[in-house]
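So, here's a batch of structures to check.
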Structure 1
């Protein structure tokens, strides 16, 4: 009887600790998002206050004018069409860059092939995307191959370096033990190699994706006849500052959405097993 009566009382401190932990996480989340939203309110308010006071509204349109212009462009269908064009280029170009980067990273584990690819990878990492955008604009003009090749040349090296470093740090003892116990190559890759390389690959994808965004818009500014960059160039040529700032703001919003919502959600779900192990 005494043991049965003591059990509920022993579980109460644990429940209270769990509740305190949830409250602490909730408070941290509220503070984090509160400060983040406060930064947006501050800078947008400063921007609105400066427009028409420190600078003429024709040179610095306020956020209210930019948001109104965004609504007009959205209703006209320009925003969805431009985003669809740019995102299609990024998806195709970055997929090609990912495949090339992974293959080259795996091949560089060979000493001779490492010497063959090393300088090319170094050039790819150090060369600014602006250089590749200008080269492809000169060579391909406004053809669709230009942005795709610029994306591949700019981003494949980032993925290659991360994959190569991940393979170098692969625990050889673990793979040797798996072989000694007769574990097949498919299971070894699924349960050992891929989980080990995943953080390196995701790091390369996130950095490479941000570079792909930049070089795609640059190529569209220089040589394309459609997309976000083309719309920016047209707005500057016509000296339409509200339209130009609207495209920049829309570009930022979409980039943040893809980075903070899409990529982070995929990464969090892929690494959900880590939280299970910690628990």
Structure 2
């Protein structure tokens, strides 16, 4: 595992890690993290793929994990800067250094939503979507819908306004987020256009993407529904060519997958689901 610092066009330092295989199979896998999820969550998964010959890269968006400033209050970042600047800086590095590799991008949750914000997304040969959808509250199941209205309609804007950042960990929603990342997340949940509403505010390259995409969702992921996944593929990425895989709880050793736990080491046997698609 090699630590790298990549500088964005607006001079923000992103901390990344490169997992280099002993025997290179000519394939490159980039992992775009979920909202508020540090890159170390993906390390075991990355090491597993590196052992199979893949070169794998993980990174933290600005304001998250190792790319987080000492004081997050007042630090400017949004999901749109994650896509248009952070993801862009990463893809520029890959284009320069791994020109001849067959390239995969795994988008976990928001990591798939930001693809349309970066024209370089066209360079990937295939995509893998894990636990992602148009997150509009109307696509959610009843209980999660209530939690989303209370959380993103009341608790999130209130705490963000008072503190100057969103203490997501108070609500079991990952690492604390810069203010405008939180507001973009609120848009994804409460605005009917969801991802498309964010894309309206930025250069939108989503309709240019025509690659194959392997779409995975877990049976026990309460934040993901078939309706939400269909909405994302139909209205945001209509030109991608999807295949789908529903992972049942019974396939997990601990009977836990949810929104994050697919990448936990105890679910290692599930990783072959993706590996088999990439070989």
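Just so it is clear, none of the values below were taken in a lab; they were calculated from the coordinates. This structure is a prediction, so every number in the text was calculated from the model and none was measured. Cβ atoms are built from the backbone, for glycine too; each structure is taken alone.
The table for this structure:
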read-out: Among 1, 2, which structure scores highest (criterion: distance in nm of label points 7 Å out along Cα→Cβ at positions 158 and 270); value: 2
read-out: Structures 1, 2, by mean projected area of the Cα convex hull in nm²: label with the highest value; value: 1
read-out: Structure responsible for 0.85, with FRET efficiency 1/(1 + (r/R0)^6) of positions 54 and 110 (r between Cβ atoms, R0 = 30 Å, to 0.05) calculated and labels 1, 2 on offer; value: 2
read-out: Which of 1, 2 yields -27500 [helix-only ellipticity at 222 nm (-39500 (n - 2.57) for each DSSP H run of 4 or more, over all residues; to 500), calculated]; value: 1
read-out: Structure (1, 2) behind the derived value 0.05 of FRET efficiency 1/(1 + (r/R0)^6) of positions 22 and 134 (r between Cβ atoms, R0 = 35 Å, to 0.05); value: 1
read-out: Top of 1, 2 by mean count of other Cβ atoms within 10 Å over residues 46-53, largest first; value: 2
read-out: Volume of the Cα convex hull per residue in Å³, for residues 30-125 alone derived as 95 - corresponding label from 1, 2; value: 2
